[in-house]
1. Here Rg and Dmax of the Cα atoms in Å has been calculated and equals 16.0, 55, so which of 1, 2 was it run on?
2. Comparing 1, 2, where is mean count of other Cβ atoms within 10 Å over residues 7-14 highest?
3. One of 1, 2 was used to compute helix-only ellipticity at 222 nm (-39500 (n - 2.57) for each DSSP H run of 4 or more, over all residues; to 500), and the result was -25500. Which label is that?
4. Work out which structure the value 0.95 belongs to, where FRET efficiency 1/(1 + (r/R0)^6) of positions 39 and 55 (r between Cβ atoms, R0 = 25 Å, to 0.05) was derived from one of 1, 2.
5. Out of 1, 2, which structure matches 45 when relative contact order in percent (Cα under 8 Å, 6 or more apart) is calculated?
6. By the measure FRET efficiency 1/(1 + (r/R0)^6) of positions 23 and 79 (r between Cβ atoms, R0 = 25 Å, to 0.05), tell me the structure among 1, 2 with the highest figure.
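Read-outs throughout are calculated quantities, based only on the coordinates presented, and are distinct from any laboratory measurement. Quantities reported herein were computed from a predicted structural model and do not represent experimental measurements. Cβ atoms are built from the backbone, for glycine too; each structure is taken alone.
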Structure 1
Amino acid sequence: MKKKFDNIWLGTILAVAATVITMVLIYRYKLPYEYMQTFFKDMWMHLMAPKVISLGVIPNLALFLLFVYTDRYKSAKGVLGVTIIFGIIVFIFKLTA
């Protein structure tokens with residue numbers, strides 16, 4: 001039986017959105033910058049990017065578990081794919097630093 005909201009693109013879009021929203025919330029509430037442009041510049045200069053991206057990926061766990069528990073496995077694949085891609089990006093940052 002085909003379930004509503006069960007496709008890879010939905011999981012991918014929601015995972016990227018959750019990661020970006022979490023990164024913006026980290027910027028907004030934890031770091032004392034006035035402008036987002038300054039935040040991103042300092043993030044790359046001080047090699048904070050792997051830390052911020054790693055924290056930004058945490059909500060993907062909740063999305064993944066939600067999709068798995070509701071038997072929406074295709075959407076869960078999209079979330080897992082985005083999480084793996086962000087993990088590879090963090091790994092590359094750590095290797096080059």
Structure 2
Amino acid sequence: MSHTPGPWTFRADGDDSHYAIMAGTRWLASFLHNGEQWTDTQLANARLMAAAPDMLTALREIAGLLDGPVVSEQSRSAARAAALIAIRRASGE
């Protein structure tokens with residue numbers, strides 16, 4: 001079984017108590033916080049979940065680099081770029 005392809009996005013759905021993780025227009029997860037405002041930690045956790053496909057892509061690229069005998073600068077740059085994208089998405093930067 002495979003996961004829903006990325007990119008996934010994390011967004012508010014209406015007010016500050018309801019959020020969703022989406023893949024395009026498809027709902028993957030919905031979070032309702034009983035009418036209370038979310039804490040920074042809860043929002044960071046949801047951003048981390050939404051970044052999962054990016055992190056998987058980056059890890060696959062890095063693992064592929066480690067399998068090869070020689071790492072080209074182009075391969076290293078591509079893996080680094082994928083990792084930085086995942087980090088930015090996961091941290092909300």
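1. Among 1, 2, the structure yielding 16.0, 55 for Rg and Dmax of the Cα atoms in Å is 2.
2. The structure with the largest value is 1.
3. 1
4. This value belongs to structure 1.
5. The correct label is 1.
6. 1
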